[in-house]
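Peer 1: Take a look at these structures.
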Structure I
Amino acid sequence: MTEEMVTRAQAIDTATLSDALDKLGLVGQCHGITPRNPDFRMAGRAFTILYGPPAKPVGTVGDFIDDVAPGQVVVLDNGGRTDATVWGDILTEIAHRRGIAGTLIDGVNRDVYLCRELGYPVFSRNAYMRTGKDRVQLEGVNVPVTVGGARVAPGDIVVGDPDGVVVIPQAHEAAVLAAAEHILLAEKGIREAVRAGMRLDEARDKFGYHHLQTREQA
């Protein structure tokens, strides 16, 4: 779990990382998740939170934020619910002050004004003002969760940018990053060849563009 891997991932856009995941037959694209500000970008290792419906007596939404290390990404699995928020201004302020890399929610957040004002990255399904207190409760901390159809385990690398969020499984991060870096080099070669006067179809053929994301055979 080296910071070098996070730094490498941070330098690659999510579209390229998505292609690399496809090439390796991995699902890490978080479908339906978007940034609350198109300028938001984040990269870090996952600190996961699992929510569920309330019991009787009702549990709480949890006070986990002080246990999140600087540079980590808070990942909240609220089952894709859009009727009750699990993140707001107090958490945004504390996370920003603590140097947390960002927040990823399979659900909604509120108080969008503050995350935009502070430049604190929040990626979620949408914004909605209704509180999750007494509507959801904490079920687990640092357990595997699901966000937008992608499995997220504690310590996985999470990368977000204007195109969305991808999750790189820790067990495969070296292979995913190597594949993504290869794709970047190939696409750079295509652009440079076209600028030098080569036809696009010839440049794409030269650098194997149409198969860069094709799944590798076992």
Structure II
Amino acid sequence: MSAYVVSRPIWRRFRPRYLARAAAHVRAGGHAAIVLPEERIDLLLSVDEDGKLTELGQWALLSIEQQRFRRVSEGPARGLATARVKRQYEGSVLDWCERDSVHPGTSRELSLDCLACGACCHDANVVLDGDDLARWRGAGRGDLAGRAYVRRAQDGKITLRFAASGRCQHLGDDLRCAIYELRPDNCRAFVVGSEACLSAREETLGIRDGAPAEPELDEAEA
């Protein structure tokens, strides 16, 4: 299946004195950026029934090169996940909030078709494993593991070979993946509607989820 309907969290920013409002936004399905003194930023993210970060929450962290988070132990955000944003990624998080300022509510449904997009098929590092190679052999496409399509590093790691332009060689001019049914597990794991997906669509295709707009500040964001 290449077409998906995704419900993604809406980002909002809050000052610490409105932490209770931020927590309510997150518990209702959104994500929050808490803008602290000295303009440092803490993320406030939802967790699932097992107390683990939701998949879109995990990918939000990965998009800013973070993996660690902690559970809030007290106060109005108790039980939610939080993480301090690295300085170099604070602008990215604020941009998510600006992007989402045009959207109401706490979550937003998106209809995305991977075979009409191909944004994530540029400048990627797609590592292959034994299952990928076996899948190709089983489908009679052992040629996909040849030097024309893959790179083999001295440490034994095998990756897809991309064109000099940064474009995957299997991506056609119509933005359709020529080996979609046989695509590597690394490609299959890319989460549709994640911040990495939205960023790729904006950077590669110029498609921003909502027209750029100045944030509509309310008392919680002042």
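Each reported figure results from applying straightforward, stated rules to the coordinates on display, with no laboratory input. These numbers come from a predicted model, not from an experiment. Cβ atoms are built from the backbone, for glycine too; each structure is taken alone.
Peer 1: In terms of Rg/Rh (Cα atoms, Kirkwood Rh), for residues 96-183 alone, which of structures I, II is highest?
Peer 2: II
Peer 1: Identify the structure, out of I, II, from whose coordinates Cα extents along the principal axes in Å was calculated to give 60, 35, 31.
Peer 2: II
Peer 1: Check the numbers for relative contact order in percent (Cα under 8 Å, 6 or more apart) across I, II and tell me which is largest.
Peer 2: If we compare relative contact order in percent (Cα under 8 Å, 6 or more apart) over I, II, the biggest value is for I.
Peer 1: A value of 0.30 was derived for FRET efficiency 1/(1 + (r/R0)^6) of positions 88 and 208 (r between Cβ atoms, R0 = 41 Å, to 0.05); which structure in I, II was it taken from?
Peer 2: Clearly, the read-out refers to I.
Peer 1: Work out the source of -6000 here, i.e. which of I, II gives that when helix-only ellipticity at 222 nm (-39500 (n - 2.57) for each DSSP H run of 4 or more, over all residues; to 500) is computed.
Peer 2: Structure of origin is II.
Peer 1: If distance in nm of label points 7 Å out along Cα→Cβ at positions 176 and 192 comes out at 2.8 when worked out from the coordinates, which of I, II was used?
Peer 2: I
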